Structure I
Amino acid sequence: MAELSAPAAREASEQFELEVSASSHAAVAPPNLEGDRDVEWGFVAARLAVYARPGARVLDFGCGTGTLAFAAASLGLNVLAIDLMPRKLLARCPGLEFRQVDVMELDERNLFDLVINCSTIEHVGLSGRYNAKDDPDGDLRAMAKLRRLMRPDGHMLLTLPIGQDAVIRPLHRVYGPARLPLLLAGYTCKEATFWRKPCGNVWSQCSEPEALAERGSDHYYALGTLVLAGDRAA
């Protein structure tokens, strides 16, 4: 095997050190929210047919691009997709209706079998994004309203930020030991899974205490994916 000259050997050594340094930096880089929609949308999509039969009424609260509303309508569900922002779903589907409306304005006589609440509640009451109005307890009011919009045997598919309690304006709230119980008041949790990025910027399932211990920021928090049933008497 031919030996490298001294300059070539030095250059190879320096290149190796640069690659190791870059690899080490990548390993310790702080986590971000990349891939959060994969977790959240996958969770919701996998449960649509479980908690709503064809013909059931579904409310997609804060529908955004309408991906989940479209998926639900494609399963034969009757979907009302609402958002404070103008319609973004550039497709029409039988059984899918879009309204640009505040959830607080919905008629409580028209009840739903299933509510999709995917990465929406944390923005309610934080002005500066999504046409939201400032209300310190807007998220709590919205959750109470959604409970009243559910049939007695209805369910909610909820995904939200989890970690140490924080309000990061105007982006989102992070729900921790103090705020999370207030948010879920009047609901029974049927299923709960929690996710964080312990290393490598990859989402991994974790325990609830591990998720609650995460420190949220403008670019990262742990995730909670929950199935809730409403207690109409609450």
Structure II
Amino acid sequence: MKMITTLQDILNEYKSDMERMEHHIHESLGTDVALIRQVGKYILGAGGKRFRPLLHLLSARLCGYRDHSSEYTLGGVVEFIHTASLLHDDVIDEAGLRRGRSSANSLWGNQASILVGDYLYSKALYHAVRLQNQRVMDVLSETTTAMSEGEVLQLMHIQNVDISEADYFTVPVAAEEPGAYADIPPEEIPRLIQSLQKEMREAAKSLEFERAAELRDRIQGLKEMQLGIKIG
């Protein structure tokens, strides 16, 4: 069996799976509204690498799922959420380009971009609900809530050169807080803390200070869970 050591190896190995994923993503758009079809097809066909659906697919395979429709459904859900965030980001940032070509908002206007982004969010949840898995819905709702809060916090601090370090790191902390480790067995917490501490030291050595600070906050959250008290 060929050793898989590079990203290209992974893409080659899962080429047929990702082709099926790509087909599912476009089929899942499912609308009779012409403008949604136009904008959706344009942004989904913009040449993204589909890393999120790929990671989801690899995780599914790692957990023993193979040739089920659910991994393709959720891969599409993740990509829709990501794509919706890109549409909204380009409006907020007044971006004229996305992946080397004209952004959707520069072609169809801000209103269309925002509304199609809203449709993609709604469609993502529409497909997720049909899996009838409450844990999936919990994770998706927590994640999209944290994403939205992060965008608003970012908007509040645009051009704020006096922002404090604590406020700067509010966004990654918010994304980790809502139930991120709720399902971890108590006996696994020390092992996870040790692993994150090692990762934090490596990030600091590599001068990845933002990543190190994010990991520090994760570790503190786990210690609070372990002790049952608020630290600091």
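From which structure (I, II) was helix-only ellipticity at 222 nm (-39500 (n - 2.57) for each DSSP H run of 4 or more, over all residues; to 500) calculated, if the value obtained is -9000? Mind dumping the intermediate values first?
On the way: I: -9000; II: -22500.
For helix-only ellipticity at 222 nm (-39500 (n - 2.57) for each DSSP H run of 4 or more, over all residues; to 500), the value -9000 is produced by structure I.
Identify the structure, out of I, II, from whose coordinates relative contact order in percent (Cα under 8 Å, 6 or more apart) was calculated to give 13.
Numbers: I: 18; II: 13.
Derived from II, not from the others.
When Kirkwood radius over Cα pairs in Å, for residues 128-223 alone is compared over structures I, II, which one is greatest?
Numbers: I: 14.6; II: 15.1.
Largest one: structure II.
Say we calculate mean count of other Cβ atoms within 10 Å over residues 88-95 for every structure; which of I, II gives the highest result?
Of structures I, II, the maximum of mean count of other Cβ atoms within 10 Å over residues 88-95 occurs in II.
Thinking of I, II, which structure, once Rg and Dmax of the Cα atoms in Å is computed, gives back 19.7, 55?
Working: I: 22.0, 84; II: 19.7, 55.
That value comes from structure II.
Out of I, II, choose the structure whose coordinates give log10 I(q)/I(0) by the Debye sum over Cα atoms at q = 0.13, 0.15, 0.19 Å⁻¹, for residues 160-207 alone equal to -0.47, -0.61, -0.86 when calculated. All intermediate terms of the calculation are to be shown ahead of the outcome.
On the way: I: -0.38, -0.50, -0.76; II: -0.47, -0.61, -0.86.
Of the options listed, only II reproduces it.
Every number in this text was worked out from the coordinates using simple rules, so none of it is lab data. Computed from a predicted structure; not experimentally measured. Cβ atoms are built from the backbone, for glycine too; each structure is taken alone.
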